[in-house]
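Values quoted throughout were computed directly from the atomic coordinates according to the rules given, and no laboratory measurement underlies them. Since we're looking at a predicted model, the values are computed, not measured. Cβ atoms are built from the backbone, for glycine too; each structure is taken alone.
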Structure 1
Amino acid sequence: MLEDLKLNVKTKLVALWSSLMFLYIYADYFRLMVPGKIEKLIAQKSPIGEITPNVLLIFSVLLIIPSVMIFLSSLLKPKLNKWLNIIIAGIYTCISLLIIFTSIKNEWQYFFVLFNIVEVIVFSIIIYQALKWPRAK
C-alpha cells in the first residue's frame, strides 16, 4: 500500500493557481498559431480593440492577479485567504465564460474554448476548496 498524504487547503490552492498559469501560458502560445494572429499583433490589434499602453496595463493586471494568487494562497491568514480565493476565482470564471461564449463560433478558437473550459473547472475547484476550508478546532 502507498501512503496517501493529506494536503492542506493552502497547498491545494497554490497548486491550482500554478496549474492555471500554465493553462494561460499554453493557451496564449497556441493562440499565436491562429492564422492572422501575428499580423494583428504587428498591427497592434487586440481582441478588445487597438493595443494602447492602457490596454497593455489592463492585460498585465489580469495576468498578474492569478500569478500573485499563487503565493498569496500560501501566505495569507485563512479567513482573508478563503474569501480572496472565492472572489478572484469567481471574477475570473466570469471572464473565462465570456471568452467561451464569444469564441465558440470560430473553428480556429476551439482549442481556446477548451482551455477556457478547463480554466472554469480549475476555478470551480478553487472556489470549492476555499468554501470547504476546515474550521479550527
Structure 2
Amino acid sequence: MTKHEERVKLFQLVFDCSFYENEDIPEQMDLFRRLQMASEQETFKAVEEKAQKILSKLGEIDVILTKASTGWPLGRLGKAELTIMRVAAFEILYDDSVPAGVAINEAVELSKTYGNDSAPSFVNAVLAKLVKEPVKE
C-alpha cells in the first residue's frame, strides 16, 4: 500500500469517527479494521495508531485551524474538508516524518476527490498559512 493509499484510509477512518461520540470510537475503529483485507492489517494498524493520535489532539488542532481559517468557522465547513484539514494539520504540526509540503499536497489531492469544488484552494490556503505563520494554541 502506498503512502497516498494509507493517507486515504486515515482520512476515511478519522472522517468516520467524526460522526460518533468518543465512547463509540473504539467500536468504530474495530469495525473499520474488520472491513480491511487481511493483507492490509499491518498497514491498518499504523493508520489506526495515527488516527488515535489525531483524535487525541483534535481540540488543539481545531483551535489552530480556527485561527488559521480567519472568517470561516469550522462549523461552516463540510465534514470531509474539515477532516482533510485535521489530518494535514496534524502531520504539519506533530508528525516530523511528513514534510509540510507533502501534507499540503496530499490534502489538496484528497479535497479534489472528497471535497466540494472550492475545497482544494481553501484547504491549500489554510494549510499554507499554518506553515508560513505558525498559529499558537
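Give the label, chosen from 1, 2, of the structure having the highest value of distance in nm of label points 7 Å out along Cα→Cβ at positions 17 and 73. Mind dumping the intermediate values first?
Details: 1: 0.7; 2: 2.5.
Largest value of distance in nm of label points 7 Å out along Cα→Cβ at positions 17 and 73: 2.
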- [ ] Match the computed value 6.4 of mean count of other Cβ atoms within 10 Å over residues 1-8 to one of the structures 1, 2, and report its label.
- [x] 1
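Comparing distance in nm of label points 7 Å out along Cα→Cβ at positions 33 and 105 across 1, 2, which structure shows the greatest value?
2
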- [ ] Can you spot which of 1, 2 the value -23000 was calculated from, given it is helix-only ellipticity at 222 nm (-39500 (n - 2.57) for each DSSP H run of 4 or more, over all residues; to 500)?
- [x] 2
Task: Structure responsible for 15.8, with mean count of other Cβ atoms within 10 Å over residues 41-48 calculated and labels 1, 2 on offer - done: 2
Open item on the list: Starting from the value 24: which structure in 1, 2 was relative contact order in percent (Cα under 8 Å, 6 or more apart) calculated from?
Closed with: 2
TODO: Determine which structure produced the value 32, 17, 13 for semi-axes √(5λ) of the Cα gyration tensor in Å, calculated from the coordinates; the candidates are 1, 2.
DONE: 1
